[in-house]
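Values in this text are rule-based calculations from the coordinates and carry no lab data. Model, not experiment: these values are computed from the prediction. Cβ atoms are built from the backbone, for glycine too; each structure is taken alone.
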Structure P
C-alpha cells in the first residue's frame with residue numbers, strides 16, 4: 001500500500017477504515033492516556049493499523065488528527081507543522097508499512113517500519129523510518145511521539161530544512177593567488193594550508209541545495225540529502241602556484257645530496273610571499289629555520305656603513321688575511337685574496353670577512369656600544385615581530401643590540417649571536433631591490449608592518465650595484481653570472497661541526513633566499529636552489 005498526499009487520492013489507507021476528515025479525531029489515538037500505558041506491546045496487526053492511521057492523516061496533511069493519534073498531541077502538532085514548513089513540503093507518501101514486533105528501544109511498544117517519500121524544496125527525498133506504537137491498559141493504541149518520528153535520530157531541539165544549504169566553511173579550500181590551486185597539493189604547504197584554514201575567514205562559495213538538520217537557534221547542522229552540489233568557499237593566498245612548483249623541485253636538487261633545505265620567494269614590489277618550500281626532518285626551515293646567516297648579513301652591514309658612517313661603494317675597505325677585534329682573531333674563507341686597496345664594493349663582491357669586521361668595528365662600535373647593526377636592521381629592513389597572516393608561525397630574526405666581546409665583530413659577518421631565516425633574508429634582498437621595506441605576507445589583505453624609515457635611494461642604489469657585481473663576477477657568479485638584472489649575496493655560516501650554505505638574490509620580479517643545512521658553501525648549495533627560482537619562473 002502507498003499513502004500519497006498533495007492533491008492525489010489516498011489508496012488503501014487502512015484496511016477496514018476510511019480516512020478521517022480534516023479536523024476530526026484519529027480513531028487510534030483519541031482518548032489515549034499516557035499515564036496508563038500497558039507493559040504489554042500491542043499485537044503486530046494492532047500496531048500496524050494504528051501506524052497506518054497516523055501516516056494516512058500525515059500524508060494528507062491533516063496534522064491535528066495525525067498529532068491526536070500520538071501520545072503527545074501538542075508536541076506532535078508543532079513538530080509536524082515545522083516539518084511541513086521547514087521542508088516546504090508539497091507531497092508526502094509512505095510505503096512498505098510493516099509491523100516488526102517488539103520495539104528494541106521503547107519498552108512496551110511494537111515497532112512499525114515504513115519508507116518516506118517527500119517532495120520538498122529542491123527535489124524528492126526518500127528515507128526509511130520507524131515508529132513505536134503503545135497501547136493503554138484499556139486497549140487504546142497510539143504512536144509514541146518523539147522527533148525521530150520525523151527522521152531517524154532527530155533530536156528534541158532539532159528540525160529539518162530544505163532548499164539552499166548553508167555554506168560549509170569547514171570545507172574551505174586554501175588556494176593560490178589564482179583562486180584555484182589548492183595549497184594542500186604542495187607538500188611544503190600542507191601544514192601552512194591547514195593553519196590558514198583554521199584561522200582565516202573564507203569567502204565566496206555556495207552551499208548547494210538539499211535537506212539538512214537545523215538546531216533550535218536556526219543554525220545549520222548535518223546535511224541529510226544533497227540535490228545540487230555547492231562550491232566550497234576559498235581563502236586566497238599570495239602563493240604563485242607555478243613558482244611554488246619550481247620551489248618544491250628546487251629544494252630537492254640533486255646537488256644538495258638530500259641535505260635539509262628551505263627557500264622563500266617574494267614579490268619584491270609588495271612583499272607578497274610567492275613560494276615557500278623545504279625538506280628535512282626539522283619542519284619548515286624556510287620560515288622557521290633560525291640560523292646564523294653568514295655573509296648574507298653583509299647586505300645589512302654595508303647599509304649601516306653607508307647610512308651611518310657615510311661610506312660609499314668606492315670607500316676603502318682593505319681586505320687583509322686576518323683581523324683582531326676585542327681580542328678575537330678572525331680569518332677569511334679559503335680562496336679570498338688579500339687586497340690592501342680593496343673598496344667596499346670589491347670586499348662585498350669577494351665576501352672578504354676582514355674588511356667588514358674591521359670597517360664595522362671601526363665605524364659602528366662606539367665606546368663599547370655595538371647596537372648600530374641592530375638599529376639598521378630594525379629601522380631600515382623592518383626586523384621585528386610581524387605576522388605573515390593566517391596564524392602561520394614564523395621565527396623572528398635576531399641581531400641583539402647589546403652584544404659583547406667577540407660577538408661585536410662577528411655580527412658584521414652574520415656570525416656570533418646573529419640569527420635569521422630564509423624568509424627574512426629574502427625580505428632583505430627585496431628591500432634593496434624595491435627601495436623600501438614591504439613586510440612579507442601570505443594573505444593579500446594581511447596588515448603589513450612598516451619600517452621606521454625607508455632605505456635611502458643612495459644606499460639602495462649602492463647595494464643594488466654591489467649585489468649585481470656579486471652575481472656577475474663575484475661569489476655567486478658560478479650560478480648566476482649569465483642572468484640579467486640579478487643581484488645576490490652568498491653566505492657560509494659555521495654551526496657546531498658543520499657549515500650552512502646561504503644565498504639571497506633579487507631578479508626582475510622576485511626576491512629569493514635559500515638555506516641548505518650542511519652546505520659547504522652558499523654558491524655550491526643554496527646557489528642551485530636560487531638559480532631554479534630565478535630561471536624557471
Structure Q
C-alpha cells in the first residue's frame with residue numbers, strides 16, 4: 001500500500017547512504033533519517049497515539065521536525081501542520097478545533113508553548129525535540145531522548161490509502177481557517193504530479209531547497225525529491241541572501257518560492273552576479289504572479305520557471321505550467337496573455353469550468369468556476385459536513401476560483417469568486433487590476449479589493465507595497481492603470497502599506513477588508529498614512545498619500 005511515507009522509504013531503498021536532509025550544522029543520510037523516524041514513531045505509539053490520532057508539529061524549518069511528520073505517518077497518525085509565526089492563541093485554537101492529541105515542539109519555542117499550554121487543555125501530551133531552556137517546559141518529555149532508547153526498526157502498522165494523512169488549516173485568506181482532510185491517496189497523486197512535472201534522468205543529481213515553510217508547500221514538495229533519492233536542503237526562512245547562498249553552496253536544482261520572494265530575488269540579481277547554473281526548476285505559486293516580473297525573470301534566469309496551481313483541498317497540484325510552456329515554439333518568451341495562464345491540468349485528475357449558479361459545464365473560453373474531480377480531491381473538511389457538501393458536489397471540488405480553459409487546454413484563473421468586485425453594475429476582476437499595477441517599476445506587490453460605496457455598491461481600491469526605495473503617487477498609479485484598463489476598472493483610491501501575508505505568501509485580503517484603519521478612512525474620505533516597503537511607518541511624498 002502506497003502511503004505518504006512510502007515516498008521517503010523509496011528514496012531510502014535507492015540511496016540509503018546518501019544525504020536525505022542537510023541543514024545548518026547537521027546532515028542526515030537516508031538510513032539515519034529512517035532509523036530516527038522509526039524511533040520517534042515507536043515513542044509516539046508508547047504515548048498512546050493510535051492510528052487516526054492527531055500529531056501537531058510546531059517548529060521552524062528543521063530536519064528533525066520533518067522526521068516527526070514521517071514518524072506520525074508510520075503509525076497511521078494524522079499530521080496537523082502548525083506555523084510558529086502565528087500567535088499563540090491562534091495555535092491553541094487550531095489544536096482544540098482539530099482535536100490534537102500530542103504537540104511536538106522545537107525547544108526554542110518553549111515560551112510560546114507555555115502560553116499555549118493552558119489555552120489548549122485537550123492536548124494530552126506536550127513533547128519537546130530536545131531539552132528546553134528554563135522553566136518553560138513544565139516537565140514536558142524530551143522526545144529525542146526518549147526515542148533514542150527504542151528500537152530503530154519500522155513499527156508494524158497497516159495504513160490505508162484512504163486514511164487521513166493531514167488535517168491542514170486553509171490559508172484563511174477569506175475567513176476562519178477550515179481543516180482540510182487529505183488522505184494518503186491525495187498526497188500520493190500530488191507527488192506523482194510533481195514527479196511528472198519535474199523530469200530528471202537516472203544519473204541526474206536532484207537537490208531540493210526547502211525555503212518556504214515546510215508546514216505548507218515546501219514540506220509536501222520534499223516528498224518527490226526524497227522519492228528519487230535526492231537531497232533536501234532546509235533553511236529557516238526564504239530570505240534573499242539565504243536562498244542565493246544555498247543554491248550556490250549546495251548546487252540546488254529545484255525550489256518553491258512565493259511570487260513576492262521571487263520579486264526580491266530578481267531585484268538582487270539585477271545588481272549582483274550569482275552562480276545559479278545548477279537551478280533547473282523554480283516553482284512558483286500560492287499567489288498570482290506578475291507577468292511583467294515573470295518575463296524579467298525568464299530574461300535573467302532562462303526557462304527554469306514552473307508554475308503550480310492548487311489549493312489545500314486539491315493538495316497543491318491541479319495544474320502545472322512547465323518551463324517550456326513559458327516559451328513559444330521558436331524559443332522566444334511567450335506573450336503576456338500566455339504567461340498569464342497556469343498551465344495544463346495534471347494527468348491524474350479531471351478539470352472543468354462550470355457555471356457557478358447552474359453547475360453546467362461551460363465551453364472553452366467561457367469564464368466560470370474551476371472544478372476538479374479525482375483522487376487529488378480532499379476527503380472533506382474536519383467536522384464540517386455542511387461545508388464539505390457545499391464544496392464537493394457530485395464528486396467535483398468547487399475551488400471557488402473563476403477562470404476558463406482555452407482551446408489548447410491551458411487553464412486561466414480570473415480571480416477568487418469571493419474577490420469579484422461589482423462596481424456600478426460592472427464586474428471588475430481584481431487580478432486584472434493587479435496585473436496592471438505590477439507592471440509599474442515602483443510596485444513590489446499589490447492587492448485590489450472592493451470597499452463599500454453608497455452609490456456604486458463597491459469601490460475599486462488598491463493597496464500597494466512599493467519596492468524598497470521606490471516612489472509613486474496615487475495620481476501616478478491611477479493614471480497608469482487608466483491607460484490600460486479604462487475608467488471602470490481603475491482604482492478610485494490607492495493606499496500604500498506593507499501587505500499582510502499568510503505563511504505561504506498569499507496576501508490576506510480578509511485583513512485588508514476587515515480591520516484596517518485605512519478602510520474606515522476610505523469610507524470617510526480621510527487621508528491615510530503610508531508605510532514604506534520595509535514596513536516602517538513613514539510619510540512618503542505628499543502625492544503618495546490617498547486623497548479624498
Which of the displayed structures (P, Q) returns the greatest value of mean count of other Cβ atoms within 10 Å over residues 241-248 on calculation? P
At a computed 3.9 (distance in nm of label points 7 Å out along Cα→Cβ at positions 185 and 465), which of P, Q: Q
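Have a look at P, Q and say which one yields 79, 20, 18 for semi-axes √(5λ) of the Cα gyration tensor in Å, as calculated.
Working: P: 79, 20, 18; Q: 38, 26, 25.
That value comes from structure P.
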Among P, Q, structure where FRET efficiency 1/(1 + (r/R0)^6) of positions 265 and 377 (r between Cβ atoms, R0 = 35 Å, to 0.05) as derived comes to 0.60: Q
Ranking P, Q by volume of the Cα convex hull per residue in Å³, for residues 257-472 alone, the structure that comes out highest: Q
